[in-house]
Structure P
Amino acid sequence: MRIGRAPGRVTLIGDHTDYNQGLSLSMAIDLTTEASFVPNPGTFLIGLSSDQYAEPWEIPLGGTGPVRPQAQLAAALVAQASPPSGGAVTVTSTVPVGAGLSSSAAFSVALLLALGAGGDGVDPGADARRLATLCQGAEEAAGSHVGLLDPLTILSAQAGHALSIDFASLESRPVPLPERAAFIVVHCGVSRQLGSSAYATRRAECERAANLIGRPLGLCSLGDLSALTEPVLRRRARHVITECGRVREVVRLLGRSNLTGVGAVMREGHRSLAEDFRASIPALDELVDRLVGTPGVYGARMTGGGFGGCVIALCEPDSPALDPQSHAPLRAWRVTPSGGAEVRSVP
């Protein structure tokens with residue numbers, strides 16, 4: 001048996017910057033997906049059962065047959081991993097679906113590792129770029145055009161640290177988080193589905209703006225906005241440019257353990273996502289305002305692609321906001337920065 005384990009992910013600052021060759025600061029969290037694979041030599045069918053679905057899936061190797069619509073991603077991952085035989089996969093997860101906490105990427109990484117794409121007992125972080133690209137390719141084959149932020153974070157994270165990623169070079173480095181930094185993630189009550197949201201529209205708008213300027217938005221400065229006469233494109237580009245600046249500022253503030261300053265930048269980032277990028281919704285805005293008004297909360301912002309999902313709040317260790325029950329009926333999780341994905345073999 002080979003077992004792949006992959007954590008979920010939250011973005012502290014730097015959303016919608018990955019596909020613009022910009023900067024992001026994210027962290028893996030202690031909500032995980034685990035996939036185990038027991039090969040059955042001589043067979044050419046993967047049977048996959050998950051605690052997220054009532055019925056198992058059957059996926060033929062080599063793309064030789066049809067699969068259910070909800071199994072498209074799993075089938076694409078099987079094609080990427082190319083296991084030598086069929087067998088049985090069992091998936092369990094505590095990462096909520098549709099919350100913007102990278103449930104899809106956690107599933108992708110865990111399944112790839114279980115099927116042998118990362119080798120046996122090897123640190124997946126050492127091969128993070130290749131594995132993240134495989135995840136991205138599988139998502140695209142299944143109809144979702146996503147960036148590399150989620151799988152790179154999941155594969156490369158270190159416990160107690162955030163991960164700073166430069167998507168122009170795909171270089172990353174761990175950023176220590178102060179011990180007194182505490183985090184709560186609260187679901188706004190509206191599920192996030194990138195395929196049915198304006199995510200693809202935002203990507204297209206960023207691409208148009210970059211083409212007019214002549215280089216990726218993550219490599220631009222505010223002075224480059226003068227090349228954009230269309231107000232919508234100016235706002236989209238302004239978010240990406242200023243968001244990259246906020247990533248640099250948060251990294252600097254964390255180096256000084258200035259959590260008050262980090263919280264202020266998080267609030268500023270949410271305003272940019274809501275007003276310039278229009279990736280927020282009223283339920284997210286109201287939740288951010290409520291959290292920011294709670295004693296002991298330094299700052300809060302939506303996390304992930306937006307259009308629903310979750311808000312992350314940075315808190316003092318004794319803040320009442322850290323009690324998940326205090327947010328009922330909304331779902332909430334107190335999370336800590338965890339290590340990255342792991343793979344192991346069991347005789």
Structure Q
Amino acid sequence: MHIVHYCPTPYPIPPTGYGGTERVAYWLARAQHQMGLRVSVIAHPSSQIHNLFPGINLIPFVEGKDLLDLLPKDCDVVHLHVFYKDPDRIGKPYLVTEHGNRGPEADLAVNTVFVSESHARLHGRLCFVRNGVPVQDYHYSEAKDRYLLFLGRMEWPHKNARTAMDLSVDLNVPLKMSGKYPPWVRPKLWGAWCLHPFAVSRNVERLGYIDGERKLNLLARAPFLFHAVNWHEPGAIAVLEGLASGTPVLVTPNGSLTEFVKDGETGIVVNNYEEAREATLRMLSFTPEEQARWARRCRELVVKIEDTAAGYFALYEKVIAGIPLSTPSEVRPTAARPITVVLKTGA
């Protein structure tokens with residue numbers, strides 16, 4: 001089977017720093033190559049996947065070129081990772097992974113696949129393959145240091161960096177935080193904690209977008225990862241990375257998070273600031289034995305990329321056989337389901 005991944009985004013594959021969609025495409029293409037499948041990737045010209053894994057074919061995406069101009073003639077199935085208008089005109093079996101949340105007016109292709117069960121349900125569909133992570137890529141540690149860790153785009157309010165900073169100031173615990181902007185330059189976005197600029201600058205370390213050994217070490221040594229978001233989380237890449245590192249995750253029950261995090265086993269699910277504060281204190285006070293026990297569970301129970309690759313392979317076989325992945329009875333909801341919990345600041 002010759003699989004062609006179409007991911008013509010501004011970021012290379014694999015990405016450095018930011019790049020959730022690209023990271024998923026990289027992990028999946030690599031796992032399929034290791035399964036003995038033939039894999040091509042249409043992506044940013046600076047991508048290095050073909051050098052890292054000889055045998056994977058990189059087709060550089062050229063601005064102005066259409067997929068049909070680049071598609072190998074012997075392709076068996078096209079895996080789209082971005083929106084492509086009228087995919088039926090490709091003339092090949094295809095599926096498209098929806099990596100984000102689309103509005104009710106969005107035109108979803110019949111062979112759209114979602115990255116978690118709740119993600120599919122939000123869009124009125126049933127077909128999903130959960131995101132997985134290559135566990136072997138991540139450092140593992142049962143010993144933990146004392147800091148809070150936030151990995152995400154802190155400038156997006158729904159990622160809820162604000163509450164992470166509140167916990168840091170409230171509990172006087174260092175916070176290591178990725179993101180583009182220094183937190184103290186946007187008071188209107190972040191709110192009341194800006195009244196305590198010295199406490200913030202003392203506790204909060206802005207990392208920028210990180211990758212490589214620095215990211216792996218931070219994930220492995222963190223007592224937990226903060227991911228208590230205020231939106232319908234589709235596939236939780238940062239959560240998977242934390243779990244693969246043996247690090248439990250603090251989450252809200254929004255979107256897919258309770259599919260990936262087992263409350264009391266691989267993380268703690270919270271519904272308000274008081275619960276988040278209590279959970280933070282609890283995880284910071286774990287004994288070495290408790291840290292080791294939680295770390296082992298996280299590593300063992302995380303969804304693995306091999307499971308994701310197997311799930312997609314089954315769907316490739318369906319679309320190659322001409323079987324659609326959704327039916328006319330599957331319709332979009334007229335309005336998005338409300339967020340289960342909006343975790344607000346404690347200030």
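Read-outs: derived from the displayed coordinates by stated rules, not from any lab. Keep in mind it's a predicted model, so treat the numbers as computed, not measured. Cβ atoms are built from the backbone, for glycine too; each structure is taken alone.
Work out the source of 47 here, i.e. which of P, Q gives that when percent of Cα pairs over 26 Å apart is computed. Show your work: numbers first, answer last.
Working: P: 47; Q: 51.
So the calculation was done on P.
Here distance in nm of label points 7 Å out along Cα→Cβ at positions 98 and 146 has been calculated and equals 1.6, so which of P, Q was it run on?
Numbers: P: 1.6; Q: 4.6.
Value 1.6 for distance in nm of label points 7 Å out along Cα→Cβ at positions 98 and 146 corresponds to P out of P, Q.
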Legend entry - Read-out relative contact order in percent (Cα under 8 Å, 6 or more apart), computed value 26, structure in P, Q: P
